[in-house]
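Visitor: Next up, some structures in structure tokens.
Please treat every number below as a calculation from the coordinates, not as lab data. If you're wondering where the values come from, they're calculated on a predicted model, not measured in any experiment. Cβ atoms are built from the backbone, for glycine too; each structure is taken alone.
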Structure P
Amino acid sequence: MNVHLTPELETLVQNKVKSGRYNSASEVVRDALRLFEERERIRELQIQELRHKINQGWSSLKRGHWVDGEEFFKGLEREEQELGHKRKRA
């Protein structure tokens with residue numbers, strides 16, 4: 001398999017090999033692909049968790065448990081102001 005890299009990426013790979021951490025460009029690319037896969041798995045888990053929370057919210061709403069949006073944000077603003085006052089005193 002041949003892979004064509006931009007000059008910037010090629011320099012990055014070469015620098016990683018020159019650093020001594022890797023023995024070859026192939027090792028750099030394999031490590032990068034492993035990290036890419038790991039990031040993709042983490043992203044998928046985050047998406048699943050977000051979907052779960054959305055479903056919980058819809059279920060709660062259907063049961064009649066909800067919070068008025070304006071009141072919620074007013075409460076957040078009050079909390080933020082209180083934290084700001086505490087930070088100024090500290």
Structure Q
Amino acid sequence: MTTQEADEMTEVPIIVMQSVKSSNVESVGYDAARSVLHVRFRGGAHYSYDGVPPDLHAELHGNGKPDHSIGKFVHENIKGKFPHRKH
């Protein structure tokens with residue numbers, strides 16, 4: 001393995017996690033270049049979901065709707081619909 005190959009394998013993007021108002025979700029982050037949504041739950045679990053399109057990520061935040069539930073949105077629109085990894 002070359003040094004360049006090793007560098008490419010260990011390259012990890014820095015995802016800025018944004019705190020959200022939710023009883024279930026602590027914070028979310030989105031890697032637009034890779035279409036990966038990161039969700040950290042209040043219990044400490046952190047999952048990444050591959051292939052989440054930008055428009056769905058935007059909807060996650062509720063577009064200003066006062067009664068929007070981020071936890072419910074994740075449960076109904078993200079979980080089970082995209083490949084995921086637990087970190």
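Visitor: One of P, Q was used to calculate mean count of other Cβ atoms within 10 Å over residues 57-64, giving 13.6; which? Intermediate results must be reported in sequence, preceding the final value.
Guide: Values: P: 9.8; Q: 13.6.
Structure Q accounts for this read-out.
Visitor: With helix-only ellipticity at 222 nm (-39500 (n - 2.57) for each DSSP H run of 4 or more, over all residues; to 500) coming out at -28000, pick the structure among P, Q it was computed from. If you can, show how the numbers build up before the last one.
Guide: Working: P: -28000; Q: -7000.
Source structure for this number: P.
Visitor: Let me ask something else. Among P, Q, considering only percent of Cα pairs over 22 Å apart, which has the greatest calculated value?
Guide: Details: P: 64; Q: 28.
That would be structure P.
Visitor: Also, I was wondering about something else. When distance in nm of label points 7 Å out along Cα→Cβ at positions 33 and 65 is calculated for each of the structures P, Q, which structure yields the highest value?
Guide: Values: P: 4.6; Q: 3.2.
Max of distance in nm of label points 7 Å out along Cα→Cβ at positions 33 and 65: P.
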